[in-house]
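Enquirer: Scrolling down, you'll hit the structures one after another.
Readers should treat all values here as calculations from the given coordinates under stated rules, not as data from a laboratory. Computed from a prediction, not measured in an experiment: that's the story for all the values here. Cβ atoms are built from the backbone, for glycine too; each structure is taken alone.
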Structure P
Amino acid sequence: MSHFTTAKSKIKDLKTLKDALKRKGTNLEIGKSKVRGYSGGKAEADAVIKGKKGYDIGFVKNTATGDFDIVTDQWGLRTYEGISDPVDLLNSFSQDYTVEEIRQKAFMEGMDVMEHEVDAEGTITLEVSYG
């Protein structure tokens, strides 16, 4: 019995996501892999964040959109990995990805991102300047 759920994302580049997650202390393993779930169940993925207790988060390329959708066992994340709301996790990944994407684009234009902050409503403010 499969417990895997897939959620759409707007993540287009796994390297950018890996860099964003690394800033948060999370390791994304890029390459064909298996996402572990309930009762030894597995799902295919193009990249995986390994869970400490056997429930992983995978990213699978959606050939129709070009985005990397998230595949995971939501029950396992809640029960064993301590992630209470996988939707909040997806939103956090998306936010971190967007900030990293801006950082990289600014760098390519010869600029530096000096500071970034998130207010109580979740609005991100970035200070960008020419180096």
Structure Q
Amino acid sequence: MRKRPILLSIIAWYYIVAGFGTIIFYGINFNNYFSLKIMSKFLLPPCLTIFFMYLTIAINIICGVGMLKGKNWARLLFIAYGIIDTFINMFNSPSSMKMMFIKWILVFIVISFLLYLPNINEYFKRRTLEK
């Protein structure tokens, strides 16, 4: 069995660590005045906005773990939910925040492209055939 491509490891671990870090950050900051003021500007009620934030975090952590294990479904889920999440955020965010999504979309496109490099494709195919 060949080793997992280092680039895949970096991407997967980034989403796992960032996910847990974001949970801690949101847990600490949700009750402060500025967070609540920002949340009041979103189109969806704060409870739904928070739900989608935690859903996104959970999916990113699950996808990161799945990609480390060579599960192709994790790569597909990451891309599919990334597209859905982008549309949810574009709809839900106040107009003053919409420009920041250009950066997110560019990063998402680059990472999606990297997840389909030949050596990463080979890794996922090989892991599927080993079953």
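Enquirer: Starting from the value 22: which structure in P, Q was relative contact order in percent (Cα under 8 Å, 6 or more apart) calculated from?
Expert: Values: P: 22; Q: 33.
Here the read-out was taken from P.
Enquirer: So helix-only ellipticity at 222 nm (-39500 (n - 2.57) for each DSSP H run of 4 or more, over all residues; to 500), computed for just one structure, reads -9500; which one of P, Q is that?
Expert: Of the structures listed, the value fits P.
Enquirer: Using the calculated result 2.5 for distance in nm of label points 7 Å out along Cα→Cβ at positions 42 and 106, pick out the matching structure from P, Q.
Expert: Going through each structure in turn, the value belongs to Q.
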